[in-house]
Structure 1
Amino acid sequence: MSSVITADRVPAITRGLLSLAVAALLATPLAAGAGSTTVPRVKQDPPSTPPAANFPDKTGQWANFPAAPPSQTGPFFAALGANGRTCATCHAPNDAWTATPGALQKRFAATNGADAIFLGLDGTNCPTLPTATVSQHQAASSLLLTSGLIRVELTPPASADFTVASVSNPYGCGSTTAVSVYRRILATTNLSFLSTVMWDGRETAAGSTVYADLIRQATDAVKNHAAATQSELAADASGITASVGFELGQYTAQQVDTAAGSLTAPAPGGLVAATGGAANLAQQPFTAGENNASLTPTVFTVFKPWESIAVTASSPAAVRAQASIGRGESLFNSMPFTITNVAGLNDVPGPNGASRKTLVGTCGTCHNSSNAGSHSSVLLVDEGQAHRAVAGLPSITLVSNTTKATVTVTDPGAALATGKFADIGKFKVPTLRGLAARAPYFHDGSARSLDDVVSFYNTRFNLNLSATQHADLVAFLSAL
């Protein structure tokens, strides 16, 4: 598994929602064919009517596209393993295709913890914790209930160039061979903009396609999270293929901002509408490696009509909110800052082998896929999140077998998959659409809000944001 940026991970966009949906439901090969090295990128035409159902969040409303609730009869909603879990157990369509603390708390209360997501396998902080009573089970699943963190048990490769010297785990899962880490459940939507599968990239194989990686990831999920046997996996192969096809047809984005109103509205007096919302996102082209040639690309144009709004003392509140979102988009695209000490970026030679120990970039240096915000090719970076002490998370110390250097983190990140000491703390660059619906943020849920996210980067990269700039960036990210 490699953390080297490549340019051939995802094929160019093609149309064909109906063909993909039919292929998914019938579990027949997608247009590229079973075992092919490519898979069609799903591009969808906008609906003739507004989305039928929006879902509330803290800053407004988000929506899925297609807007109609999905049929609950497909393989995505079927138990493919032995413990009753389905893909939708952890990736609920009415919870932005993930599992958020608020929704999880309601599910726990409604079932007294009997919902399959709270199984001791990985839905508790450690399988050995008592769950005989409701209060015991609630305590055992505290990380899932408060931060949306699922337990993931990973064993470093035998060839690893480091040793896990110690694990201090407050819940008892202290193995140094099968290491327990706790991560946010990634959403199974907007996957057409994906280049790296899983937080640590462990399902991203060199020379493979994202489609093949997703099939592998889904198979491993059915095996590890749904406790499927080998015979069940073999029987479920067509259902897994159909589920991945289904996922590739889903899009999620913020639809309405409480202050700014519709995220597809034109600027006051203007004729050109903003292009927020899930239906517009479903039309967004994506090409592998796009914008990689520049460290400062213009990534987002969703709210371009709002970037030039001139606010006056008499401007209505909605216009002021639109202007704030537009200013935030402009800051995201064009505010330069110095990037240093980011493993996976600063330690990778640039063109012609040039040193990149210090880079001047923008938010789009990492979040460079157009109007989506993922990285357009494989990129795993260490921005420092895992090096911070976070209440309730383990302390894991690793030692280099060659230099004897030690690093202590809450999660070794990609290192547990690659076996490389240099990959400690590295994680993928996530897609930014639909952010407001799926707090908390970062791989460990340590940023409770988008305000916390902006504060982290303001400190990490010495952005020196003014209060207005900070608020504008939060408004923009909330509107995605």
Structure 2
Amino acid sequence: MNETSENTKPPTSFQNTLQIVKAQDFFEMIGWFLTITLPLILYFFTSPISAPLHGQDDPKIFLCILSAASVMWAFSLVPELVPMFFIILTTALLSLVNAEVILSGFSSPTFVTLLGISALTVGIMQAGALKRFILYFMQTSSFRKLNIVFFCSGFIISPLLPSIINRCQLLGSLLSDISGSLSISPTTKPFLKMFTHGFFSTTLFSSSFLTASLMNFIIISVLPLQEQESFQSAGWFIATAVLTVFLMISYCLLWLLFMRSSKNIPINVENITQNLSKMGPIKKSEKFTTFCLIALFIGMLTINFHHIPQSWLSFIVLFLLLVLNYVDMNDFQRNIDWSFILFLCSLVSLSQVFKDLKLDIWLYQGMLNYFPQMLSNRYTLFGSMIAITIALRFFLPIGAVVALLVPSAVSFAYLAGISAWALCFTILFIADIWFFPYQCTFYRIYRNPFGNTFSYQKKFLFFNAAMNIVKILAILCSLPYWKYMSLI
């Protein structure tokens, strides 16, 4: 009897931990095995690729390098930036392209633009101007009005604060403070309403404005020069107008369907006012960073009139913030997301290497031979790109998906006779679709202040899944509008 009970007793927590570690090690071992073997398989079984001014094996070797990096991304073997650096380093060491090509992203105006905008974001977050702005308008005794103001605040700051991560941190922190002051527990449905409004107001419209996401500047930088001028701030917003209106209307309808409730929670305005009073009087840093933010936003919006490049506008702001010490050098070094900036600049380099090795033409011809129906008309091309992007997002982070698809999309668009912006924008917008928390860094950052106390995650994810369908429909509804604008 004792032997039976000993044999059937449940495994200890140590044994469970050991099993998990072994499973993780096995998963990682498979990843490294594929990282080594997949490039070898591609090299020996891929036919030679013609590329003028390059060796016969150069394009094929680059594809092998790209396949190894893709496995690293898919299995999360290393941080997201490392595979991109692996591509640049091995390409340079093997002299597959000239140094000017592989390092083009770091010498482009995009690097200066991203640096200036990131420094301004650091200054704004530290000064607290946007937090004060939101708290000021949230002083209301109606919970419904509080929700509306919270959503509108996230929507308004989207084009003003280009970092989605910083917006999620700001709104997540505000939600934590306000819900605590109003005694709204993360386990209640009213909290779910505010949580949903805050997240979607900061992320849903990140593609609607050029300045709403740093990734949008990368899309601009890989476009042909004639298209870059057409899609500055005003041109970008005009091109996304139908999509933005469709998203707004659909979100409101889904909100009424999923979240509507006749119950109204009484709000004590003094509780919100206390959060505002804790910030003290308006500081000089708030005034100056707000001035820089508005000036840069207006400058980018009117670039077609003054013809000052975005990079110079951003560089002027960067210089003023540093020379007047509104952004301390230590904060400049610590708080800027250097890995993300370097990743985006590497993406520009990757796009140039793709063109230089003529892999875009090779890929287009391959698709034409094996999947002619995909390129038979422009609507099937967009539909195929949507399907491929969603499928890749289950295995790869958003940056990796954009890095792999955008270089080929630019060439596909050129060869198909459509705007490269329309196809690249579709990839970037659809890459933002996610179904599970592991797919979205923004969600994890936004939810971080609440830990495991948020008990309505399943309902939120269900609402997010419905919004994913809306996003696909938004692109499909934009196609006739883009055709009217002669983009497709």
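Read-outs: derived from the displayed coordinates by stated rules, not from any lab. What you are looking at is a predicted structure, and each value in this text was computed from that prediction instead of being measured. Cβ atoms are built from the backbone, for glycine too; each structure is taken alone.
Given 13.9, 45 as the derived value for Rg and Dmax of the Cα atoms in Å, for residues 110-205 alone, which of the supplied structures 1, 2 does it correspond to?
2
If log10 I(q)/I(0) by the Debye sum over Cα atoms at q = 0.06, 0.09, 0.12 Å⁻¹ comes out at -0.31, -0.69, -1.17 when worked out from the coordinates, which of 1, 2 was used?
Source structure for this number: 2.
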Comparing FRET efficiency 1/(1 + (r/R0)^6) of positions 238 and 446 (r between Cβ atoms, R0 = 41 Å, to 0.05) across 1, 2, which is largest? 2
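One of 1, 2 was used to compute distance in nm of label points 7 Å out along Cα→Cβ at positions 230 and 246, and the result was 2.8. Which label is that? Intermediate results must be reported in sequence, preceding the final value.
Numbers: 1: 2.8; 2: 2.0.
Label of the originating structure: 1.
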With distance in nm of label points 7 Å out along Cα→Cβ at positions 158 and 190 coming out at 4.1, pick the structure among 1, 2 it was computed from. 1
Work out which structure the value 0.15 belongs to, where FRET efficiency 1/(1 + (r/R0)^6) of positions 62 and 150 (r between Cβ atoms, R0 = 35 Å, to 0.05) was derived from one of 1, 2. 2
Please state which of the structures 1, 2 yields -23500 when helix-only ellipticity at 222 nm (-39500 (n - 2.57) for each DSSP H run of 4 or more, over all residues; to 500) is computed from it. 2
